[in-house]
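These are the structures in question, set out in turn.
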Structure P
Amino acid sequence: MDVLKTISHLIEQKGALGIMPNNLPEKEFEYIYALSSKFIEEDDDKSPDKYSVLALCVISILSQQQNYPEKIAIHPDDLMKNMHLYCVAMMLENMGRKTDAKTGPPTIHNIFDENRMVEVPGETFAKLKAKKAAS
């Protein structure tokens, strides 16, 4: 699967909304989730070249946030920070897809906000507590 081509196609069709973690089709989600896990765990080479799919997702979201300018200027440190925040959003989405612990999805406008509050409905904790008590 040529993921870069598939992600580019999703962006062409739906804009940055198509690559928000909660909107990704399962196959693409699994690929980007695995890449996100590697990115978060890796200490050394986090170059955008190695993680071009993550960089494309981040730059596409930034582009939509900035109303599609002709050029986007981003400092490499800011790109890395935003790639990390995108990966965190992928981790939370994965948790929601695989457990009863659903979180509110990020929006185009707050996905890179380090102070974004992640909402977890109260009944999620009640379900988790009941499951733990039953086992």
Structure Q
Amino acid sequence: MKKSVPRNKECCRMQELRELQDYLMDKCQITKPIATTFKSVQCGRASYHTRKITMPIWIFDYSTEYQWCYMIHEVLHFILWDKMQYGGHGDVFKNWERNLLKEFGLSVTYKKAYIKTLNSSYNGDSYKML
């Protein structure tokens, strides 16, 4: 799943992920803005009270499918919080996540709260999640 991405191309990838975020917000009618930053951190984070998503820059060393899955996961926290004050990674979250990923030709299997395997119907690839 890991691949090399020249660092000068990260800007384009960041913009693509922000556009994905905007698309998801429009689709789910989320009007409160969310600020997204990309930092050298171990894992992504969605903070409801500050309306911020922090995405790890190491995701750019992995496939586009992985990057999209990661962004969908983080934005989904806000979608569910804004719509129904739902936090966490329970069954409601997983059902929404599966449905959103399906729109992009992606399917998943879970290990407890997090995705274990990501499958792409476009290229037939299957990725083990970190």
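A few notes on this one:
- Structures P, Q were shown, and mean projected area of the Cα convex hull in nm² at 7.5 was computed from Q.
- Structure (P, Q) behind the derived value 24 of relative contact order in percent (Cα under 8 Å, 6 or more apart): P
- A value of -19000 for helix-only ellipticity at 222 nm (-39500 (n - 2.57) for each DSSP H run of 4 or more, over all residues; to 500), calculated from one of P, Q, originates in structure P.
Where a number appears in this text, it was derived from the coordinates with a stated rule and is not lab data. This structure is a prediction, so every number in the text was calculated from the model and none was measured.
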